[in-house]
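A short reminder: the numbers here are calculations on the coordinates, not readings from a lab. Keep in mind that this is a model prediction, so the values were computed, not measured.
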Structure I
């Protein structure tokens, strides 16, 4: 079982909390870098939310 599979199993049923954590982590990175990498952070957040969050299936 891969690490991604393990994470998905742990987060199953807690998608809203995963979204909040992803947003909070991205905001912290933006604060620390003073927004210098905000485009890359946003892309990373989007990809993580696609994997772990509550995004609808048709947006994946």
Structure II
């Protein structure tokens, strides 16, 4: 019975935390090799620097 109570409490905590989650922002990244730009949530690699952002969509537009 105690395990059931803990299980229900853990499930309630997980659901409440998921309700607070938000999507990661997108950034415009610029290549250090040729200056090309790409839009991504995380760095495309070691040779890229963040150019602008954050944006709320994958098109990197306001």
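Structure above, values below:
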{"item": "Which entry (I, II) yields the derived value -10500 for helix-only ellipticity at 222 nm (-39500 (n - 2.57) for each DSSP H run of 4 or more, over all residues; to 500)", "result": "II"}
{"item": "Answer label among I, II for the case where relative contact order in percent (Cα under 8 Å, 6 or more apart), calculated from the coordinates, equals 29", "result": "II"}
{"item": "Which entry (I, II) yields the derived value 63, 26, 11 for Cα extents along the principal axes in Å", "result": "II"}
